[in-house]
Structure P
Amino acid sequence: MTRISFYILKGEQEYDRQVFACRLIEKAYTQGHHIYVHTNNVREAEQLDELLWTYRADSFVPHQMSHEPGQEDCPVLIGHDSKPPRLMNLLINLSPEHPPFFSQFERVAEFINDDNDTKTQGRERYRFYQQRGYELESHKI
């Protein structure tokens, strides 16, 4: 069954959520995981794409948008409006809603911060997963 991890972050800035996501993506990539990052819209997907190139000078995480050709071997895909084109083992959800395809992953990472909307939406996702019996864990960062 899919394991769901909620990361509780300080601050209200979306940028900080994305930087933390980049750190987790890099860690998972170095451990050999295949990661799908689900964002809310194309603008957020493009922001994360750019941030993965720039968030740390000595970091390299091969990634691309999920709709681009040649994604078959790429370990990190970013999308916003559809499920990943192949099976992957970690879903990073940066969308305010749970993706309908989340259960095909071994793990799901959710990020909550002090922004009121983000917190409220995160609580709703937590309840959704909890009511369906998924194993939940929380990490205060």
Structure Q
Amino acid sequence: MLSTVYEHQVDAQKRVTIPSQFRKNFEKEVCVIPSPDADAPCLYVYSEPEWQKVCEQVQAKAVDARSRRIQRRLNSSVTYADLDKAGRLTLTHEQLEFAAIDGTVVLVKNTSHVEIWSKDNWQKEVAAMDALDDTELGINF
């Protein structure tokens, strides 16, 4: 059975292992950005092709000063990194600090990317998700 949520430890070298089920969508290089959601302090990990799709969407909407500022913020916050042979991603000090990661991380497969959460922040996110009314999406399950 495939899962979309995994827990892993960050090692002493600030590396986190990306689960093999998630790595299928990545080549060697990945793009890491801080979540653009102020109330969701986690890291987004994109494959290069998926990140390019995001950039194209942002570029298409960058029609005024405000949207160009958002574009600059996104592009200046991306970090390109290589996965090692074991599928580990080395996180920067700034990334660890932004996402409040200090030991255990939760990796979540989202539609176009993987999210890396601190365990505490993920538990808060789960509580917030549980409080949602699923019918707001207008999808019949």
Structure R
Amino acid sequence: MTHEDQGHYARKHPGVQMDPKINQKIKLLAGKGSLTCADAHRAAGDLAVSPAEIGIQTDLMELRISQCQMGLFGHGKDHKKIDPSIEVDEALWSRLEKTGKNGRISCAECWEIALEFKMKKLDIGSACEKLGLRVKPCQLGAF
């Protein structure tokens, strides 16, 4: 959703009810008006639910997701925290290109590649940006 949609995130999920257990956890972890990507994933692990479910409940609570672990959104004034000067070696380039479809690659696939190449998620996000791969969908449903 766009900045114009801020405060109306629940519209993405008509008919979905709030889950008190998940909402309590989110409230414990959330800062002023937002929940970080890392905290959202931590909550998913702690509660044994999917990151998508945390994302939905976060939307229902009208909270923003911030500080994307891949550096793609929610990092202050410039919104992104990517390194445009990152060097992408041939093996990584090939793996990203092979995994991506129609110029897109999922957030979950990027996380798997980060593990495989023993790289930071932030570096994978930077590599995707450099190669023109759009990361979509987000595991939390932010995009």
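Out of P, Q, R, which structure matches 3.5 when distance in nm of label points 7 Å out along Cα→Cβ at positions 67 and 123 is calculated?
Numbers: P: 3.5; Q: 4.1; R: 2.1.
Going label by label, the one that fits is P.
Taking Cα Rg over 2.2 N^0.38 Å, for residues 11-58 alone as the criterion, which structure among P, Q, R has the greatest value? Walk me through the numbers on the way to the answer.
Values: P: 1.14; Q: 1.29; R: 1.05.
For this comparison of Cα Rg over 2.2 N^0.38 Å, for residues 11-58 alone, the top structure is Q.
Taking 0.6 as the value of distance in nm of label points 7 Å out along Cα→Cβ at positions 43 and 91 derived from one of the structures shown (P, Q, R), identify that structure. Spell out each step's value before the answer.
Details: P: 2.5; Q: 0.6; R: 3.7.
Only one of P, Q, R returns 0.6 for distance in nm of label points 7 Å out along Cα→Cβ at positions 43 and 91, namely Q.
To test your reading of the models, identify which of P, Q, R gives 38, 31, 27 for Cα extents along the principal axes in Å when calculated.
Source structure for this number: P.
Using relative contact order in percent (Cα under 8 Å, 6 or more apart), single out the structure from P, Q, R with the greatest value.
Values: P: 40; Q: 34; R: 24.
Greatest value across P, Q, R: structure P.
Here, each number is a calculation from the coordinates, and none is a lab measurement. These figures come from a predicted structure and were not determined experimentally. Cβ atoms are built from the backbone, for glycine too; each structure is taken alone.
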